[in-house]
Structure I
Amino acid sequence: MNPPNTDNASTTRLAIGGVVAVIVLNLLVRSFVKLGGVLSTLLVAALVAGGMALWFHLQHRRRPLPSERRRLIALYGGILALLYLALLGMMWLKDEPGPMGLFIFGLHYFSYPLLAWVVLSRKRA
């Protein structure tokens, strides 16, 4: 049995690929399928999380180690957080969002790293 490959470059590429997939899938789902709101966010988040888990498994033939999972989720969530903060800044310039708008905006963001964490850490029988 080969020792686990804990290459940080592959984890970084996977996180960046996940962010790119989130952007592309959101554009496709919201533009062409005309699906909006929380349902489209959950659909895209689940698809990307499943894709990242599948890609990791195909590359390494194993589940991610806890340190790899933490790094992947931190990079994926961190890059998305920066993009969401930029989007929030643009929203703020147009019109200051209310507390409920900020809450819904936060729910949309947190669904991505949360679903990735659930899918990547799920125990399979």
Structure II
Amino acid sequence: MPEVIDIAHEKEVAEFYQSLGINQGPGDIQYRVILLVLKKNEGKITEFSQIREYTDQIADRGSIGSKMKNVFQLEGLAEKVQRGGYIITDKGLIAANFLKDSSAFYKKTKMIRKMLERLP
């Protein structure tokens, strides 16, 4: 069964990191979603339409193509292998694992906050 990306959760995590002053990487919702879609299709070509399936909910059309070129390709997180087709690189996999860890940290922080709120 294919893994589903929860846009609402990813947006919540990105907003948490933005509140800490981290606006790129873990704090950028577009970055998070694109990287998760690429990771989901690890070992296969990810079509741009698959990325747009998720990003259309959170971003303007032109901004995603620009981000793919200016962030993902130039930084070596993804490689363009055909027109509208990308594969995630080893560097991209490391970044995706970091996002997974950043989400786990957010969950842990949220749980601790809830426990602290219950203390008298």
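Derivation of every value follows stated rules applied to the coordinates shown; laboratory data play no part. Keep in mind the model is a prediction, meaning the values are calculated, not measured. Cβ atoms are built from the backbone, for glycine too; each structure is taken alone.
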Distance in nm of label points 7 Å out along Cα→Cβ at positions 70 and 86 from the coordinates reads 1.4; which among I, II
II
Say we calculate relative contact order in percent (Cα under 8 Å, 6 or more apart) for every structure; which of I, II gives the highest result?
I
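Using FRET efficiency 1/(1 + (r/R0)^6) of positions 62 and 94 (r between Cβ atoms, R0 = 30 Å, to 0.05), single out the structure from I, II with the greatest value. Working shown, then result.
Numbers: I: 0.05; II: 0.60.
Top value of FRET efficiency 1/(1 + (r/R0)^6) of positions 62 and 94 (r between Cβ atoms, R0 = 30 Å, to 0.05), among I, II, belongs to structure II.
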Which one of I, II has helix-only ellipticity at 222 nm (-39500 (n - 2.57) for each DSSP H run of 4 or more, over all residues; to 500), as calculated from the coordinates, equal to -28500?
I
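Comparing Kirkwood radius over Cα pairs in Å across I, II, which is largest? Walk me through the intermediate numbers first.
Numbers: I: 15.5; II: 15.0.
If we compare Kirkwood radius over Cα pairs in Å over I, II, the biggest value is for I.
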